[in-house]
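Each structure below is given as C-alpha cells.
Here, each number is a calculation from the coordinates, and none is a lab measurement. Model, not experiment: these values are computed from the prediction. Cβ atoms are built from the backbone, for glycine too; each structure is taken alone.
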Structure I
C-alpha cells in the first residue's frame, strides 16, 4: 500500500484495489491537494478543513460517522470520540476510523481532543499504522499524542495536523511532539510504501512531506 500525506489531516491511502482519502481540506489551508480521485472518503467531523469532499473525483462513498462499513475490499470501523477533553461540551464529537486494507490496520484519529479509554483501545485492537494529530489547537496536545502512541503501540506512526511551512493554520510545529518522544529530528519522506511483511518490529515514527 502507498500512503501519501496531502496536508493537514488528509492522506491518500492507495491499496491494490481501493483508494481512500481522509479528511479532505479546502485550498485556503495553504496546502495543494492536487487532483485526487478515490473510492472512499472518511470525514472525522463536519468542519470545512476536514470535510471538503467536493474536491475529490470518482464518485466516492463518503463515510462520516460511527459504524461498521464494508466497501469493496475495505472494512472500516468508525468510533465516536470527543473533539475536546470536556465530553464534547466545547467542540462536540469526532469520529476515529480503523481501516483494514491490504491486510493492514490503519487508524486515523481525526481531530480527537481526548485520551483514548481502555474500552476504545480494546475495540480498536491491532493498529499497524497510526495517523496521529500532534499540533495541539483544537485537538490533543503533543504530550497527549505521545501518550496515545505508547498505549496503542503501532508499528508505524505518521504525524499530521501540525504547523508546517505551507500551513496557514495556527498549530504547534512538529518539534514539540518529537521532543515528547525523545527524537531530535526526522527526515521527511515523499510517501510510504508498506506491506504487512515489512512492518517494523518496534514503533517507528515517519514524517511525510505534503
Structure II
C-alpha cells in the first residue's frame, strides 16, 4: 500500500483520483501524458472508496472490484501505481483527507493533483478546498487542444494537453448494458473482470 511507504528523497508524484467504474484507456493515457509532460517520478491512481460526489446518483461497483480493474488497467505500464488509501479509510473519500495522509506518509514528496477541466471548475465546492490547495499543485487536463474549464480564481495550476480518446466510464457502462463491445476501449484484463463479475449488465 503506497500510503504506508516510508519517506525518502524528494519525489514528484502525480495523484490521479477517481471512481474508475470502469477504468479505461483514456485514464491511462492521461496518467502517462501528465507524467511525461511534467517529468513526474510516478503517477498514483487513487481509487475512491466511497465517492461522495457520486453516491446516490447510481449504483457504484464495490471498491475491491474497482481496485482490481485499475490494477489490470495499468499492468505493465511504467511509472504508474495504485494507492488503496481511500479504500482503506472509512467514510466518504475526500481528497483533502487523502492529501493529508499522503503528505504525512511522504513529507518530502511534492504532490500534483490531476483533474479534468470539467472537474477543475468546481474545485471550490470540494470538501476543505483550502487543504487541497495547500497540499498539492494542481494539474488541469485538456484533451486534444480543446480548451475546457479552468479552476476558480486563486488556484494556480499547470496545464497539460492529452491526446483525444473519446471514451468515458459512463459510456462504457452503457455499452455493456446494450451488449456493445468494449474491448479496445478498456484493457483486456478489465474487460475480463467486467464479464466475470457481470458488471453493468441490463437490470432484471
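Observations on the structure shown:
- At a computed 11.3 (mean projected area of the Cα convex hull in nm²), which of I, II: II
- Origin of the derived value 19 (percent of Cα pairs over 19 Å apart, for residues 130-185 alone; candidates I, II): I
- Origin of the value -3500, where helix-only ellipticity at 222 nm (-39500 (n - 2.57) for each DSSP H run of 4 or more, over all residues; to 500) was derived from one of I, II: I
- Entry that produces 26 once relative contact order in percent (Cα under 8 Å, 6 or more apart) is calculated, selected from I, II: II
- Origin of the derived value 23, 16, 6 (semi-axes √(5λ) of the Cα gyration tensor in Å, for residues 34-89 alone; candidates I, II): I
- Mean count of other Cβ atoms within 10 Å over residues 18-25 - structure with the largest value, from I, II: I
- FRET efficiency 1/(1 + (r/R0)^6) of positions 26 and 122 (r between Cβ atoms, R0 = 41 Å, to 0.05) from the coordinates reads 0.70; which among I, II: I
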